[in-house]
Structure I
């Protein structure tokens, strides 16, 4: 495996030392946390916490052809094409109806008044943690399929009211949900049709909010609880962290990484920190 030779996994002690330094930079606001579903999964709530689990949820509700089973984006597209977009939205709302309690890491990040937090899953745990604080708001990716709007995203204040983008400039913390979210308005990018226009233009950064582009400048990213085993997820991680600092970090489990994930880490010059997620959370909170 050529990709494995390009990745140097530091020993456990050095990985923890690096993460301790990253935690200090996080407190200082020079690191952007990029949260995958693995973070909210620590809350152990009964909602899909991986793309595979979401695909299984769709399969439990609708008869799907074998060719789309296991792929949530294709499954959602099949449902949208054969039933209606409203059916996809209703199923997503059902899948994520159970509140996900914020973990200690969510609460810690909310307390830091960070310039931007990226949350790349559909649950509302990070929003719930931020609701205990002031000076924040949220920008969510929205579907452009059949909505008749020339917009890529919407802005919401802490109360969940949609607001003008100009007001976002006053927020201390921007919560960025690139795939949308169950709260506050059931915005979901999930079907192939949802992503087709985004993926056409994401390389030139059009679908990414200006306020996120501004606040990522000069900052590194820390990927926590993320999967990179899907081309769509890799594309989003690559493009959202584009034109920021040159060094980034990812908390990973080396034995669980696929060849594509290893190649992605190498291509993006991500420093892989092989630390179990619960232990990594302890370091981030206490360092």
Structure II
């Protein structure tokens, strides 16, 4: 038998690009520029082939009319970027250890939110540092993302060894279990630390739909670059509203809140403090 010929996608038209721009902007606030036509085609192509679809407009019609949102969520999972690793942008974690944790040493409880946690490396990095410096507990880490696929990966907490190359040796030994057999080349976050980190889906453009209380520290890194200015302002404003007075917001090194009227003060580039 010969394999059936693969269904070939057509080039992305301007009209199709506009349809997906509007859809992703409406549902998750994502600004998808016209220059990303190739990305749209490559990310959705395999799924369209599975469904026997050739035209992107047909796939758009499917997910736009998706009553229960299952296929639309799958498209969101495919289109969102989830690049991350442990101790990414090290300076931010140095700031937490050198300044925040000593200053907050007498607080009975600390709540930390990794607001775009992707596959969980950022949330577990924060948990390692909190557990190391507050071994008696009194802390919690909440990780959220729009993608259900990456949240499932985060809860499993099984990573290729290369993802942990920036983890300091003492923390790697303390919190990571080397895989054997079928899991060789991977490591697993140890059970106690896994149980201390909660993951759940959150849409940063619709935070009003949930009430997670207030946090002492929020990492909102490498996500607002995907929003237009209006959406960025709304998301950051809503996140700040969930910061306790005196709490800190950390954004990515390549991101800036310049030009936004926000109730927050710059502590240092990419680190902001909410006035007490």
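A short reminder: the numbers here are calculations on the coordinates, not readings from a lab. All values reported here derive from a predicted model rather than from experimental measurement. Cβ atoms are built from the backbone, for glycine too; each structure is taken alone.
Each of structures I, II was scored by distance in nm of label points 7 Å out along Cα→Cβ at positions 39 and 119; the highest score is held by II. Looking across I, II, the calculation of Cα extents along the principal axes in Å that yields 65, 54, 31 traces back to II. Which structure, out of I, II, was distance in nm of label points 7 Å out along Cα→Cβ at positions 23 and 207 derived from, given a value of 3.5? Checking each candidate, the match is I.
One of I, II was used to compute relative contact order in percent (Cα under 8 Å, 6 or more apart), and the answer was 25. Which one was it? Traced to structure I.
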